[in-house]
Structures are given as structure tokens and as C-alpha cells.
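Bear in mind that the values in this text are calculations on the coordinates, not laboratory data. Keep in mind it's a predicted model, so treat the numbers as computed, not measured. Cβ atoms are built from the backbone, for glycine too; each structure is taken alone.
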Structure P
Amino acid sequence: MITTLVKGGTPPEHLARVQSTLPANGHAPLKIAMVAPPYFDIPPQAYGGIEAVIADLANALVDLGHQVTVIGAGRDGTRARFWQVWEQAVPERLGEPGPEIIYATLTRRVVENLHAAGEVDVVHDHTFAGPLNAPAYDAMGLPTVVTVHGPVDSELRGYYRTLDRDLSLVAISHRQRALAPELNWVGAVHNGLRPQDWPFQREKKDYALFLGRFSPDKGAHTAVRVAHEAGLPLILAGKCAEPAEKKYFAEHVEPLLGPHDDMIGIADATLKRELLANARCLLFPVQWEEPFGMVMIEAMVCGTPVVALRAGAVPEVVEDGVSGFICDDPGQLPAALRAAVELDPAECREQVVRRFSDERMAMGYVQAYRAALAERRQPRASRGARLAVRSGRLTSAGDR
């Protein structure tokens, strides 16, 4: 049973928290309604990459002087204001259509309340069904910025095309954006994290690590073979709960495991950091268009290099020969794994501090918000004309 705490127009008492810091860039502070998925706490206690990004982004935006209201389920875990839609997160409902639709309806009511109180300038939605609320927000004069966390070389591409004129999309990598250039992108902002929250360790233990969801695309089966060929035991950690994940593990991964390998399952935040900090390297043999790959920067910030296949955003995240090795063929991975011991852990961390910090991510989103606001201020007719141009170009170049 799902219960909602959204009742009437009175916000929770702790929503009254406000920020007084002025942004260093001189622009007026923005009031941002951040719509999070309802499946995991923010930040998550274990699995939940999107929720981890939302937590760091919300905190960094607050540090920059903006007013952020996180609309979500479960506990209040950030320095932003929090509007609790459901008392508890519902991880067991992940993948069901019902919670998505109900939650989207309820979050729209929250945004309406915030708008009536003059407490929102822009809506930033991280959910799947939430973008369907964009026309209602547009009628209020609010742009909807949507982070595309999933692959656009899928049915999501048609979904976002249909909603095109109502959404301002942000890609999490340049590769993701390039796969669907006709969509209404307002920017590409790499995921980030707060480096201070992650341990750094120079001395490593003698194991390789696979950390990710158990599906063929993530390549856990390849990771086992590579680690064995390189002469290293492998620790595997990650989500293996849904029927397809269990089937894949039982048929394609478990038969390959040796006596020195270890399957942990989902690691909580503490164990995850310990595993990443101690590993000789993270194996990331993805075999799909990975939009970003959060675990790569989580490893690097701990001083652990990444050995990966060239796919998706991997070349944007890993600097080959500095923070890891990028291979074009699985047969190259064992040698790269053996060579990873020569890479400097301090340089791995520096790559994240310099390129993938929470502050850098927040500044990128502020630019996206302002771009969406500027586009929203243009006459509806001109926005529709741009849509027609994009649609015409797509029809002539891509659909025939």
C-alpha cells in the first residue's frame, strides 16, 4: 500500500528552511524544484546511482547559493529543503508502471503548491513519467529540465521526441547527446560526486573488482574471464534481484567463478567504498552504449584505476594511460589489468577532483537552468518553429 503525505496546500514544516548565501557569479539565486524517483532514499544507503547524483547535486547547488526543494520519497538526507511525497521509498516497486504514474501526479501537485507560493523558477525532473507534467508546468511559466539518465538509442528517444517542445534535456555525456542530436538538448553535464565523501588509498590489495548491475550489457561474465587470465581473484558486487538478473548470473557468471572469487551482492555505502579503495582496479567491460558509468569515477576518486572496454561514455570518463586503460577488444583487457598497477592512484583521484566534482556538476546545471529559462521566455510560436525544423531534419535524414 502506498500512502501519500501530500495533503492540501501546506508544505511540511521543515520546508521553511531557506538559504542565505549569495551565488559568487552575481546572478540572482534560482529556486529549483528537484523531482527525484521514489525508489531509494536520497542519498541511497546502497544501490541507487541516480539518487546519489541527486543528493550531491542538491547539496552543491545549495552551497552555490540557490534554493533547492527536493521532492521525493523516504528520508530527508540533503541540505536542501525536502517535500516528502511518500513516507517510505519503494524499491520493491521498481519497474512497475503504477507507482510511476501515481507519483508523477502527486509531484505535480507539489510543484503547483510551490508555484502558488512563489517558491520555484525551474523544475528539474529525474523520473521517467514526470516529464509528462511538463505541459502543465509550461502553463505556469515554468521550464522543465530533464536529465536523461537512460540510453537514448532506445524507445526513450521517441518518448523525448514526442515531448520535445515541452522539455529542456540535459545529457550526462557528449556521446549520449550525439546519439540523438535532434532532441531538445540544452546541455551535457557529466555526473559528479563530492570527493571529500570518498576515501583515498594508495596501497591496494590483490583483487580486481566488478561493481554493477548483473546483466549481459555490464559484462560480469567477461570480468570473471579477464581476472582469471590476469591471475587475479575477482570480487563481484551489485544488484542481482530481478528475475532476469538472477537468470543471467546463474547461467553465465556463477559457472565461471573460481574458489578465490567472491560474490557479495549489493554493497552498502560503507562496504562499497572499502571495496573500491582496496581494489587493484575496477573492471568495467561494458558492452552497450553506457550513458555515463558512475562507478568509474567512484573508483577513480578512491585512487583505483579503471580497465574498460571502449563503449558509450567511457572515453569521456577515463583518461587512457592516466586513470585507467581503454581497450577495443576483450582480449586486450588481461594485459591492461596487469599494467594497471603502474598507474598513479593520486592522479586517478585528481582526475575526479578536477573534472567530476559536485561543484562542477552543479555549475553545469545552473547553466542548463538558465538556458531553459531563456528558451521558455521566447514566444511559443518561435519554439514551435524550431521544433518543426528539428522534426523535418530528422524525417529527411533519419526516418526514411
Structure Q
Amino acid sequence: MSKFSRIVFFFFFSILVILQASEAARLVPSPRVSGFVTTKDTQFLLNGSPFLFNGFNSYWMMHVAADPTERYKISNVFRDASAAGLTVCRTWAFSDGSNQALDLQISPGVYDERVFQALDFVISEARKYGIRLILSLVNNYNDYGGRPQYVQWAKSAGEKISSDDDFYTNPVLKEYYKNHVKKVLTRFNTITKVTYKDDPTIMAWELMNEPRSQADTSGKTVQGWVQEMATYTKSIDNTHLLEIGMEGFYGDSMPEKKQNNPGYQVGTDFISNNLIQEIDFATIHAYPDIWLSGQNDYAQLGFVEKWISSHWEDSRTILKKPLVFSEFGKSSKDPGYTLSARDEYMKAVYDSIDNFARSGGTIGGGLVWQIVAEGMESFYDGYEIVLSQNPSTAGQISGQSQKMRTLSHTLSNEH
């Protein structure tokens, strides 16, 4: 090859390499997560402007991502969710001793690096698609181990335990939980190369999914635990937002509020628990099909609208903190269920969120339960939504995303 031919060859070879590199860069979604979500009074803020959102629950992500051949399901859900304008996802950052093959925490303080790398992947994919995460740190129930598994570990270590509610008061159990908090918050992500506590992809930490206490229905036992664990969590990470994970049941601090409960208490106190200084925003869940089983759709919807209304008012006037409706849905297992009934229910919930967000803010958004990928029938619980297979529901979700985005822009312009 002549000198001239070599120059021409290398010139075109260089052009080809540059073109391939730019094509590869084009195919990888550019990260759209910048800045930490913060709060001021009753508003969420992002980079100084009001942040309103529509979001979803996909609790199963780390669990499924532990099998690398299944990881495309996480990518598909984030891709479809992003296309529907969803910007916040709530998922589990725990799996405790209940399934040895897929546990994050095998025993107290002992972790499976392979499962931790699955959580690394979930965070990195969320970041790619511009979706922020609320990461829950333990379950109240025995799914994925939870509070009962912690209690079992303590019993096996020789601790005298009288009930699962000792989780909130026993020093050994509290130490187990704190160790898990520290392990997760200080985790260095092997994919993004960012420590979790420094990653703006994470919107908030959640202390526990739906804390409850049978031993003390007043809310005081849970109060002591939340205060201790919120203080501890903030001592490690004072940048991210923190919430409890509560359903919204009222307790003994304001007895007149208990009439809003669905006829019973669960050991939490929406007012006093969320007044704890280290808690940045309040949450509610609602499952009228379970809580008010046997009542008709009209009565159940009436309960939910009142549930949102009372908690919005309390968050605005008493707590002076933002509120998130972080679990709601309608089950296909309900008697008389139809797809159109679910869509109507979701529209009514979305309209309530939208109306309250317009009436002085306070409510930041809602997180529907739950979005799954195609081919995940084993995770179906009646509430599952496959965006690609449920066009009418996907339309409801996209419409709400658009409303919240528009309202965000309107408020930003007024800000």
C-alpha cells in the first residue's frame, strides 16, 4: 500500500470509528436526572422549581434483576414508564433471608454481592430513563423476609422475643435494622460509580413498607422507632428526603381524626409520626377494596376521596409538609371487576390528586400499584398493569403525567 493509500485508508477508518461512536452514544439514553429533590414547606422542589410528578410502584425490580437474563424486564418497564411520562418509581431495597437464592441480606450483616449488583442495575437503568426512585428499606410483612425475619434472626441468636412488635423496641433488632440502613446508604454502585447516598437518582428513602403494631395501637411505639431510625438515617445521609412508608391511619394524638379511618387503627399515628422533624414528607396508601370489603364501588370511591382530602388538609395545615399518595389501585380479583371500572377509579383518584395539587399544592403526586413487564404472571396480584397490553389504562396514566407536568411548568413560571 502506497503512503498516499495508507493516509486515505486511515482517514476513512477514523471517520468510520467516529461515526460508530456517535451512533453508539445516540442509542444510549442520556441521563436526565440532575439535582436532588428537596422540600420547602409543603412543596417538593427540583433545582429550585416546584416538582410535581406521576409515578408507580414496581417493588420486584431488584428481585428480578438478580437473574441477569431477566434484566430486560426492568429496562422495558422503565422505558414504557418514561414514555408514559412517569418520573418516580417506588421499589424495594430489601430482601431478607426468605429466599436464599435471591436474598440481599442472607443473615444479619451478611449480603449477597450478586443481589446488590442487581440493585445497582435498577438504579442505573432508572437514571438512564430519567426516573427517580423511592427505596424502601424493610417490609412490615413476611414477604421478602421483613420484620418477621428480623425477629426470627434475633430468636436464633438467643434473644427473648415475645412478638414481632419487639422489632420496634428490642436493642438487638434495632441494631440489625440500623446496620442494613448503613449498608444500603453507603453502597458504592458498581455500574454508575456513585455511592447511593450521593446519587440524585434516588429521590427518597423509606423506613418501612406499611409499619404496623398490634401491641400498641396508639402509635406511640412506632413513634419512638421512627424518631430513632429517622435520626440515624439522617446522620448518614442528610441530602436525600426521608419518609416513613405509612398508610395514613390516624392514632391517639388527635382522637377526632380517627373517624376517617376505615373502622380500625393499625398502630400508627399519621399526625404525630409525620411531625417528626427528620421526616420530610408524608405518605398515604388506600385499598378500599380490602379495607371496606363488601361495600360497593361508589362507597369505596367515596372513602378514597375523603381519605385524600383529610390527609391533604392535615399535611397542609398541621404537618406543613408535602404529601404523596404512594399506593393505590383496583384489583381484578374484586367481584364485578371490569377494566373500565378500574380506569374510572384511577381517573377519579388522579382527578383528586390534580385538583388538590392545583388548590395550593401540598400533594406532590401519586404512585399507582403496580406496573409489571410482559411475561411476569407469577407477580400478578390483581393490581398489575402491563402498559404495553393495557392501552386504556396507559392512556389514563399518560394523561395524568401530562397534567402534572403542565402544572409543574405553570407553578415554575409563577415561582
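Hey, P(r) over Cα pairs in 20 Å bins from 0, in percent derived from one of P, Q reads 26, 57, 13, 3, 0; which structure?
Working: P: 27, 56, 17, 0; Q: 26, 57, 13, 3, 0.
Clearly, the read-out refers to Q.
Give the label, chosen from P, Q, of the structure having the highest value of relative contact order in percent (Cα under 8 Å, 6 or more apart).
Numbers: P: 15; Q: 18.
Comparing P, Q by relative contact order in percent (Cα under 8 Å, 6 or more apart), the maximum is at Q.
From which structure (P, Q) was distance in nm of label points 7 Å out along Cα→Cβ at positions 74 and 314 calculated, if the value obtained is 3.5?
Values: P: 3.0; Q: 3.5.
Going label by label, the one that fits is Q.
Hey, distance in nm of label points 7 Å out along Cα→Cβ at positions 146 and 322 derived from one of P, Q reads 3.5; which structure?
Working: P: 3.5; Q: 2.8.
Clearly, the read-out refers to P.
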Comparing P, Q on mean count of other Cβ atoms within 10 Å over residues 242-249, the highest sits with Q
Using the calculated result -10500 for helix-only ellipticity at 222 nm (-39500 (n - 2.57) for each DSSP H run of 4 or more, over all residues; to 500), pick out the matching structure from P, Q.
P
